[in-house]
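Each structure below is given as structure tokens.
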Structure I
Amino acid sequence: AKFPFTALGKAHALSEKQGFVLVVVDKKSKIILGAQAIGPSASVLIAEMGLAITNKLDVKAIINTIHAHPTLAESWLEAILISQNRPLNFFPNLKL
């Protein structure tokens, strides 16, 4: 599931709206298998997913983690929620 920085308040505040995070989740076990971060602070952002992948965490662990607002790191929560069809602030399939 992919979450674009254009939908993230902190990215707008930083004028750094290009980029995204992407998570790969096992559909059955809900374990996080992979992640990518492209854009500002990507090298810092990826640490959360590195921890999740190394420890075989599932989406519930990320959903139950407090993500401060506004931060770039909350993009992981958004991507995880999208992967579970529970988007919070971004609706990629919304047809108006």
Structure II
Amino acid sequence: FEWPDGHFTNMILDDGGDATLLMHLGVRAEADASVLAKPASAEETALFAAIRARLAADPKWYSRRIGHIRGVTEETTTGVHRLYQMAKEGRLA
């Protein structure tokens, strides 16, 4: 998500929906850190720790980037289902 000269990512090429989840959860955590309070797996523990570390260094890192993303391409059926679920719940930016 880092580009030279201050440019931003405009598309996510995802595999399993993890990068999409990272960006959306990061934006939610900017507004309410409690969304990171109860990881349900070792993977979520690592993800939540990474988001917390990024927010500690730059509290608006996710929200400054997500508005520049115009689309997501997804490799896996699992990731596509995750995107559909997020859309159904109104959680896509």
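Quick note: the coordinates plus some simple rules give every number you see, no bench work behind them. Because the structure is predicted, anything quoted here is derived from the model rather than measured. Cβ atoms are built from the backbone, for glycine too; each structure is taken alone.
Some points to look at:
- Which entry (I, II) yields the derived value 13.1, 38 for Rg and Dmax of the Cα atoms in Å: II
- For relative contact order in percent (Cα under 8 Å, 6 or more apart), the highest value in the series I, II is held by structure II.
- Origin of the derived value 0.90 (FRET efficiency 1/(1 + (r/R0)^6) of positions 4 and 84 (r between Cβ atoms, R0 = 25 Å, to 0.05); candidates I, II): I
- Among candidates I, II, the computation of helix-only ellipticity at 222 nm (-39500 (n - 2.57) for each DSSP H run of 4 or more, over all residues; to 500) that gave -9500 used structure I.
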